[in-house]
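In the part that follows, the structures are each spelled out as structure tokens.
Rule-based calculations on the coordinates, nothing more; no lab input. Just so it is clear, the model here is predicted, and its values are computed rather than measured. Cβ atoms are built from the backbone, for glycine too; each structure is taken alone.
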Structure I
Amino acid sequence: MRNWLIVWGVIIVWGITFVNTRALLADFSSFEIMVLRFVLAFATLCAIERVMRPPKYREKVSEWIFAAMGFTGFLAYHFLENCAIYYTNASNVAILTSFAPVATAILARVCTKNRQVSFGLFVGSFIAIGGVALVSLNGERALELRPIGDVMAICSMVSWAFYSILIDIVNGQGVSPLVAVRKALGWSLAMIVPLAVFGATELGSHALDGSFVVNFDMAANARRFANPLNWVNLAMLGILASAACFVLWSVACKALGIVKTSIALYIIPVVGVVFAMIALGERVTLLEVAGGCVILIGMAIAEKRCHDDLVVD
């Protein structure tokens, strides 16, 4: 029960972060938001690690694994998702990235021989994905394919699946989730440096319709960093959604398994819709309610198949 409470807590936080991001986009570019949240998350985990002093892992773990975690789970996943939204519509991104649990299950079967993978799991997953499509499209239009952005969304989804496999590896080697996520964030920040340099150039300022720009103007920075609401939103994204939630997600994956834990990702669009209704006063349509119900049904089937397969094995 405790581990599922952790999972649902993480999902709720991740589901409402779009509101924080939307608010910050008034003063920051998408790339700046990503960098600032990673910096805050890394600093937070360094401070916590210094106080808690987690036990050292016994096995020798290659630093390249942490680098791969930083690339797949932080840099590639967030960067490609942000870019995808520029080249395609948000509905496409939501639907395509919702395949992450399926991709995770396939990779888990291939790479780790995970026994939580079954035909019933895929049936439940595709039902849930259908629910995500109902919530995302909301009856306004049919799914319109846009190759560049859609491929980026798919790559973002696959990156998360690989990150999940890497979580399983470091958990199996006894690495503290706190240490693993801190190291991954450190590597992601190192990889971001060349992108930040590009964003500070004139060419970078025009890339992706300005969403790649890095602004070093003193007056602009003084104004936007003096806004306390911006700090609240950055803290939500960096300290809570990135530092705390990524560590807690790894803890849940260690206890429940990466496939079973990933199933909960389907509910994120529903959380986003509910929070938009509460915080932004947006209306919830009948189709969104129906989509949410379909997601819950699909999740229940997928989760039950995971449980039954484990019991049988």
Structure II
Amino acid sequence: MGSTRTVRINAPAKVNLVLRVLDRRPDGYHNLWSAMQTVGLEDELYVGLSARAGIRLQCDEPGVPTDGRNLVVRAAAAVLARAGLAESRSPGVEIHLIKRIPVSAGLGGGSSDAAAAIIALNALLGLGWSRETMAGVGSPLGSDVPFFLFAPSALVRGRGEDVTAFAVTGTRWVVLVNPGFPIETRWAYEQLSAGRSGVRPLADGLRGIDRGGAVSWEQAVALMENDFEAALAPSHPVLGQIKQQLLDAGAEAALLSGSGATVFGVFRDKAAAVRAQQALGRTEGWRVFAVPAGTAPLLCEAGGAPNPTPVG
């Protein structure tokens, strides 16, 4: 990797156990209310400091941009700017990204990668930032980025900047089914806005989560909902078909994650999840994963590069 010091960090996917899209804000965005949970499908980042100036990103997934369009590059630039490291004396940053999370899939992969880069550079540069400070750096990059600083479970409100960690007690496995096509977030919001005449208030059960610090998986399953499901059903009926197949395969509940296109099912144990993965994985073009619900918080560990090829 060509760097003098490197750390390794995993960046997990997320699912939205609840995703309510509320009123439109003065800035044009919508207020959100979401209960988010990481799952054990993870990208892998190797982040290093180098004597070579600039930020360089290498990714093993063809088609993923490695320039300033990538949230990882933007996150690294934001850290250096916030730390007051002028370009003339800024250390070089070299990042190798191994992608496992499908792109534009409603699983927050890009946001998780950005959060991981912020955490890694906080450690490498010895900045000592709190997770609140790191979330503030990540918030302008994307509404899901702050969540990953509070993972594995958190309530997310506002535009994504208001995050409160909470606990989901018990264990579950999740089967993720990605149908092989992306759904552009802006377009999904347009479909949602065009198809509704008003905003439903939050259910009493959701307000209960807001007041408490923990919920059981049984409670969470009973409350699962996503405002995008009905909005996207006319244009993407396959999403409803996947949901039904997950339920038929034994899921306690199934739901669209984010604005899609991944649909996930919650299963009581690994064996049931693996059976469902095998059943749904027979469909050509679908990517299906059986993974545990919940991960450790994003933490760095010492690690060399995955290969000796220098970034860039």
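Structure notes:
- Taking distance in nm of label points 7 Å out along Cα→Cβ at positions 205 and 229 as the measure, the highest value among I, II is held by I.
- Structure from which 168 was derived, volume of the Cα convex hull per residue in Å³, for residues 109-196 alone, options I, II: I
- The maximum of relative contact order in percent (Cα under 8 Å, 6 or more apart) over structures I, II, that is, the highest value, falls on I.
- helix-only ellipticity at 222 nm (-39500 (n - 2.57) for each DSSP H run of 4 or more, over all residues; to 500) derived as -24000 - corresponding label from I, II: I
- Parent structure of the calculated result 1.22, given that Cα Rg over 2.2 N^0.38 Å, for residues 93-268 alone is the read-out and I, II the choices: I
- Identity of the structure behind 12.0 (criterion: mean count of other Cβ atoms within 10 Å over residues 61-68, calculated), options I, II: II
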